[in-house]
Structure P
Amino acid sequence: MENFGQPLPQNFGAPAPQPALKHSGLGVASFIISMLGGPGMFLMLVVAGVLAASVPGGKMDESSPAAVGLGLVLIGGIAFALVGVGLGIAGVAQKGRKKLFAVLGLVFNSLIVLGVAALMVIGMAMD
């Protein structure tokens, strides 16, 4: 009974303070992928437009090395964005972590995939 008669501490009975949540590493990776992939895909689409405009008649030969390389880069970009979608989903599913970057990465990478897929469908419909 050493403390008998002494006042109680100010935070007596209060819950212990919770440590601050950290951002999800997977979510941050997804967000970084979207910030690299989005402008990269836009740049590739601009390059495709310039290549098509430089050809007489506006129709690029699909078997030319430039067209094949560009197509492979676009498919690689979609794969890159799909990895970002997967990381975003994993980041959202993590418990005890902040979800801001995971949600942003998931949304932006999904928009990249859907946007490029829509442009591909429009391009096929125009032929």
Structure Q
Amino acid sequence: MDIKITFDSEAAEILKNKKAANEAILLDLDDGVGMFSKVGQCSLDTSFRILLVEKDIDFKSDYSVEIDSNIDPIYIKASSDYIFTENITFRVRPNSQTLQMSSSAGLIDGTVNVEHIKKEEV
């Protein structure tokens, strides 16, 4: 995949402070597909989450596509790669600690939360 994900300096700092050394970064389209999905129905909303997943969890069966970023590799589901046709940028949402996800076409998701996934939760 020939795109890149960039975190601006403030977003990168937030993510680096939350991420442990033994965690991988997943960018999850919460669409009801995949081992970490919370959605059980079809939705018209595009909802993304950044999941910080312990590396000893076998997440690559669902999150098999690797995208370069300015922090660490980011893994996405192959079923959601159609969304990633342009470079993606994350910025901190003004007046909050959540992230905004955008491309050159505009805002993709205005509230991207960061969640930890521990092995005992899977």
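Every read-out reported here was derived from the displayed coordinates using simple, explicitly stated rules and does not represent laboratory data. Keep in mind it's a predicted model, so treat the numbers as computed, not measured. Cβ atoms are built from the backbone, for glycine too; each structure is taken alone.
Each of P, Q could give relative contact order in percent (Cα under 8 Å, 6 or more apart), but the derived value 39 comes from P. When FRET efficiency 1/(1 + (r/R0)^6) of positions 20 and 68 (r between Cβ atoms, R0 = 41 Å, to 0.05) is calculated for each of structures P, Q, structure Q gives the greatest result. Suppose you compute Cα Rg over 2.2 N^0.38 Å for every structure in P, Q: which one lands on 1.83? Of the structures listed, the value fits P.
Here helix-only ellipticity at 222 nm (-39500 (n - 2.57) for each DSSP H run of 4 or more, over all residues; to 500) was derived from just one of the structures P, Q, and that gives -2500; the source is Q.
Computing distance in nm of label points 7 Å out along Cα→Cβ at positions 36 and 52 across structures P, Q gives 2.8 for structure P.
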